[in-house]
Structure P
Amino acid sequence: MFTFARYSVPTAVVEDFYKRVDVILIRLFAGESAVGFYETALRIVTPAQQLSGSISNALGVKVSGLTSIGQEIRSDIVNAVIYTGLLAIPMFFGALAMPAALMQTFFGSEFAGGATALIGIALFFVFYIYQDPFATALEGSDRPQIVFRLRLFALVVHLPLALLLGNYWDGLLGVIGATLAVEVVLLAIYQAVSHRELGGIIFPKPVVAQLGSAVVMYGLIMLIKPMVPLVSWVPVIALIVFGAGAYFLSLVVMSSHFRLTLNNVLVPALGRIRTRIR
């Protein structure tokens, strides 16, 4: 408990500053309009973090309990990793398929200039949220010092890189590019730590199925997109719904794990509904 308390506050401070520093640097190098692009693009992808956050919260409680009685925790981490990116992966490919249309539809035509920023943010968000299960597991199993060191490393590397790219390349995209590079490296380090501390690298096959399903979704959207005039929210929303349907149907076909999960969740739910109706 003392070890966790010793590191929890500095970890939170470092992580909070790391999240805020992008806005500060973008404002410095590119002005308020670029900050507007960044923050609006971030709002589009943050719903994916709600799912990963709920998964990590449940994982933290379970890991803490299992660690206290000396039980293994790897299988629970694997299960968390499987569904952490369930929404983030298709959201990236959706952003890649129609970034300007998404920005214009949700925030107005003046935000179309943030299309490239949306793609970069959606991509770094994928790498960012996949770190959650590892960090949660390490903190829940009495190793918060590892998480603190990694957060501090990310901040120390990110600051000079963002200053360099933001100043000499592009104020908005340079800072986003620096964040993306750091998040990729940080996830790789978490995998190395997992190999050392958690029994091996964790990259479950269902994640590959999610990637494959998102690629199928992207291909179908790009096929249909030229036939649909994306000039109002109705066709844009319709294309989003179509893409979501294509993603989940592809996932049902590609992933036996996802089919099993659906069966375990939907069958009891339908049973309860039938009982209430009767």
Structure Q
Amino acid sequence: MVFGDKEISNYINQRFISLKVDGEKGQGPELMKKFGVPGYPTVILLDHQGTEIERIVGFNGNKDDYLLTIKNYLTGKNTLQDYLSKLKNEPENVELNYVLAKKYLYREEKRKAREYYEKIAKLDPSDQFGYKNEAMYQIALYDLHENKDVGSIKKFISNVSDDNYIKRAYSGLATYYRKNKNYEQMVKAYEEAVNRYALDADLMNGFAWDIFRLKLKDKYKRGIELAELAISIEPEADAIWDTLGQLQFEAGNVQEAIRAMQKAAELNPDEKSYKENLEMYKTALQDI
């Protein structure tokens, strides 16, 4: 943990009252919505009036950079307001527009983020800065979730050659269908993706996991097949063994579930849920 570093924790504790919030418990969900938290970890710096100074989303592993970022934010450097001020003097600066697009995206202010991504696409049609695919992806994703425009993301998939963004677009499309409880179309999107990228273990695991968590019983066999194929590609991925174990158990294959979850626990002994599931499966086996 970054805050476990003495220098960083001392710096923060001398200037802030720190509060750690679980986004899934107590007031967590309400605060997540209020502050537009996109994911974990997110650190939001507030002034004494409760106004956001800036936020840090994610952690790149460099503690020195993290501390420098906080120090810069406290002096007003590289904050949202700082970049908005800079943009007034250079409205057609692609880099400034890109930074602002990301900052609004991290605030879950997606409409504003979309405006800056649109500007990037217009300012740099030849993609000299390398942001075009990301810009078009975020625009298509916004149109999908906010305007229910499925055609936008499908057009993006057809027109882009960057495999990473195509995979993200397929995942985004599947997520859209899942959230709208259109599981038939979700499965169709996933199938198209895994057929196109037959060696992508993450896509397969994502598909298999959605089959498990949505309890799509008629797809359990397909989910197990996908998880096993993903494991053949990434045999040391504990999360995939977990997916396989959960699916096997739901399908009534308790012994197979135990073997898979045992492997997950061996690969990642610090993950408590694996041990808990393993014990549950063993108890279930005794009751058969």
Structure R
Amino acid sequence: MRIDDREWNILNVYEQVEVENRGELSTDVVTIPNLSSIRFRAENYSFIQTVPENPPEVFKKLVDDYLRSGTRIRYLEIYSFPQFLENKDAETYKLYVDELQLERTDYDEFKKFLPIIGSQVRKVNVKYRESTKEILKEPLIINCLELSIKCAINHQENLEDLLLSLRNMKISIVSWNFDKANIKDLAAKWKDIQKPIGSIFTVTIKDYDYILDVFDVLKQDLEAVPSKVKSFGNTFFSNSITIPIEEKSEILVYGGPRTTEHSSLLWSLNMEVVPHGTIIYK
């Protein structure tokens, strides 16, 4: 279990024993019953301790003592749902999470957590694959402030319908095959619903030509005009296009630096709703 900067690993304890097999002695590794090894790690501190109970019992005590109802958690990473939590009454037991990490779980496990997680989460991180598609349809995910989606390398994903249904203020996608048409459709949706100032969409890309192609599509289909971002000065990233929404706001589209450590994704394309006057028209 990992919460904020603390991590607990509760493991079986093993020992080597000699066993006889057809008259010959050999060494085997067996589990010692009713014994657990607790490995705790935090910033600048760690310990290993052995306790006289089996791992499921130790883990249950840890959760009962550390994650009491009403606990507020800055960062919670979910793998699988502990069976003993199924006995918790969702009406009286709630955990309030700021950031939820779901990249290593699937929908079946995630939906078991839903009843005990508070109704609002600030940020959610999801790995997009077949087993997690349904996660992205849950109200908790659709309505969180920030949503980060990672797609598999060389996986041709279709995110168009999903993107148009999301209400998040900040959406970031790590993708190797993101369709340019999705950006045009999303920009048109934002313009139509007058998306609020501060809304941001970011997608990783391989080369800057992708950004220029998107500029051309938006200028042709959505009457975008060339612009320059004031706050970027004379830097390369100041090159942009702008789509007017109404008198007080406009959609700014520009290229930026990478948002992931992956070596092949060198750039990001950013779409942001900004107050009128943020940019300079060329």
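Matching task: 3, 13, 15, 17, 16, 16, 11, 7, 3, 0 is the computed value of P(r) over Cα pairs in 5 Å bins from 0, in percent, for residues 88-175 alone. Pick the structure from P, Q, R. Only one of P, Q, R returns 3, 13, 15, 17, 16, 16, 11, 7, 3, 0 for P(r) over Cα pairs in 5 Å bins from 0, in percent, for residues 88-175 alone, namely P. Source structure of the calculated read-out (mean count of other Cβ atoms within 10 Å over residues 40-47, 15.0) within P, Q, R: Q. Computed over structures P, Q, R, relative contact order in percent (Cα under 8 Å, 6 or more apart) reaches its largest value in P. Work out which structure the value 5.1 belongs to, where distance in nm of label points 7 Å out along Cα→Cβ at positions 16 and 72 was derived from one of P, Q, R. Answer by label: R.
Kindly point out which one of P, Q, R the value -28500 was derived from, the read-out being helix-only ellipticity at 222 nm (-39500 (n - 2.57) for each DSSP H run of 4 or more, over all residues; to 500). Here the read-out was taken from P. Which of P, Q, R yields 2.1 for distance in nm of label points 7 Å out along Cα→Cβ at positions 136 and 224, as computed? This figure was derived from R. When distance in nm of label points 7 Å out along Cα→Cβ at positions 24 and 248 is calculated for each of P, Q, R, the greatest value falls to R.
Read-outs: derived from the displayed coordinates by stated rules, not from any lab. All figures in this text were calculated on a predicted structure; none of them were measured in a lab. Cβ atoms are built from the backbone, for glycine too; each structure is taken alone.
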